[in-house]
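Values in this text are rule-based calculations from the coordinates and carry no lab data. Owing to the predicted nature of the structure, the values given are computational and were not obtained by experimental measurement. Cβ atoms are built from the backbone, for glycine too; each structure is taken alone.
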Structure I
Amino acid sequence: MKNETVVVTGSSAGLGRAVAHEFGRRGANVALLARGVDGLEGAKREIEAAGGKALVLPTDVADSGQVEAAAAAVEKEFGPIDIWVNNAMASVFSPVKEMKPEEYKRVTVTYLGVVYGTLSALRRMLPRDRGTIVQMGSALAYRSIPLQSAYCAAKHAIAGFTDSLRCELIHDKS
């Protein structure tokens with residue numbers, strides 16, 4: 001992984017932070033994207049202590065302009081992006097009848113973050129016909145559960161989006 005450039009969304013905590021740390025431990029240049037600056041700074045310290053390089057980019061992945069600006073900053077700092085990991089998510093535990101429209105809208109970051117991250121990665125990877133995009137999945141993309149309607153819907157949408165993209169890339173021999 002030496003000198004590979006990796007972007008990890010949702011890297012301020014949880015699985016995203018663990019994934020970013022592992023890439024850094026293996027010598028990758030890791031771009032950390034999330035909204036939580038304190039968590040991003042903590043992840044950066046961990047990666048650098050393990051021997052990797054990290055770039056903190058506070059980003060709301062539900063904003064396509066912020067994602068695109070972050071991707072440009074990554075390539076300016078580290079060079080071409082080799083791997084893009086879409087991991088950012090949000091959820092609300094609530095019965096459907098009690099959910100508010102703005103709560104559904106906020107949880108769509110789980111889906112839109114994948115779409116916007118994928119589009120930014122594709123803009124850079126397709127001209128080189130090289131790179132890997134990783135969509136962090138969930139069993140809830142295939143089996144919905146109570147109290148997680150918005151998150152399950154977002155994960156279903158990610159599965160459909162990714163299946164369509166995969167078909168297009170195969171068709172294009174990419």
Structure II
Amino acid sequence: MPQTALDAARFSVDPALLRQALFALDQHSGLVKARDRIAIVDFTAPSSDPRLHFLDVVSGKASRLLVAYGSGSDPGHTGFLERFSNAFGSNASSEGAFLTGDYYTGKHGRSQRLVGLDPTNNNALSRAIVIHSAWYANDDMISAHGKLGRSQGCFAVGEDKLSDVFSFLGEGRMVFAARA
């Protein structure tokens with residue numbers, strides 16, 4: 001990774017989490033063919049913080065936005081992730097590296113499939129853990145409730161942000177989710 005990307009990323013991504021993500025990118029290099037851009041979800045941060053980080057590893061540019069997690073990861077709806085799960089029916093978010101897959105239209109409209117690349121998330125495709133938009137992930141949820149709503153384990157972004165997410169990620173790139 002160019003030093004400029006590391007410099008830019010340090011302003012928005014926890015350095016330990018960035019190292020984990022870059023290690024995962026190298027570890028899964030045989031499957032992650034498009035390595036120019038990655039997304040990192042910092043589940044240490046509360047849902048009221050923009051914790052979905054987009055990193056262009058070529059230019060070093062970084063940006064971020066809000067993202068919801070699964071209700072099973074925060075059963076008390078405190079706004080903080082308590083646990084990860086890879087289990088069916090858990091409604092929890094999973095940790096680890098994901099490969100972005102194809103797009104489809106489902107119950108949440110346009111969505112993108114994710115393939116879990118680690119033992120901690122290898123049920124993602126079967127569990128239908130995807131990227132989609134949702135009203136409960138819109139920016140105005142923060143001013144109204146102080147936190148985002150929760151998904152069933154999916155990475156839900158604001159309704160007006162989905163096109164930006166799809167445009168940045170495309171197919172064949174890595175999303176890395178963990179706690180720092």
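Starting from the value 15.3, 49: which structure in I, II was Rg and Dmax of the Cα atoms in Å, for residues 30-109 alone calculated from? Answer for the origin of the read-out: I. Figure out for me which of the structures I, II the number -5500 belongs to, where helix-only ellipticity at 222 nm (-39500 (n - 2.57) for each DSSP H run of 4 or more, over all residues; to 500) was derived from the coordinates. Derived from the structure labelled II. Here relative contact order in percent (Cα under 8 Å, 6 or more apart) is compared for structures I, II. The highest value is that of II. When Cα extents along the principal axes in Å is computed for each of I, II, the one that comes out at 40, 33, 28 is II.
Looking at structures I, II, which one was Cα extents along the principal axes in Å, for residues 70-141 alone calculated from, given that it came out as 47, 25, 16? Comparing all candidates, it corresponds to I. Calculated for structures I, II, mean count of other Cβ atoms within 10 Å over residues 22-29 is largest in I.
Here FRET efficiency 1/(1 + (r/R0)^6) of positions 54 and 158 (r between Cβ atoms, R0 = 30 Å, to 0.05) was derived from just one of the structures I, II, and that gives 0.70; the source is I.
Quick one: mean count of other Cβ atoms within 10 Å over residues 38-45 came out at 23.1 when computed from one of I, II, so which one is it?
Source structure: II.
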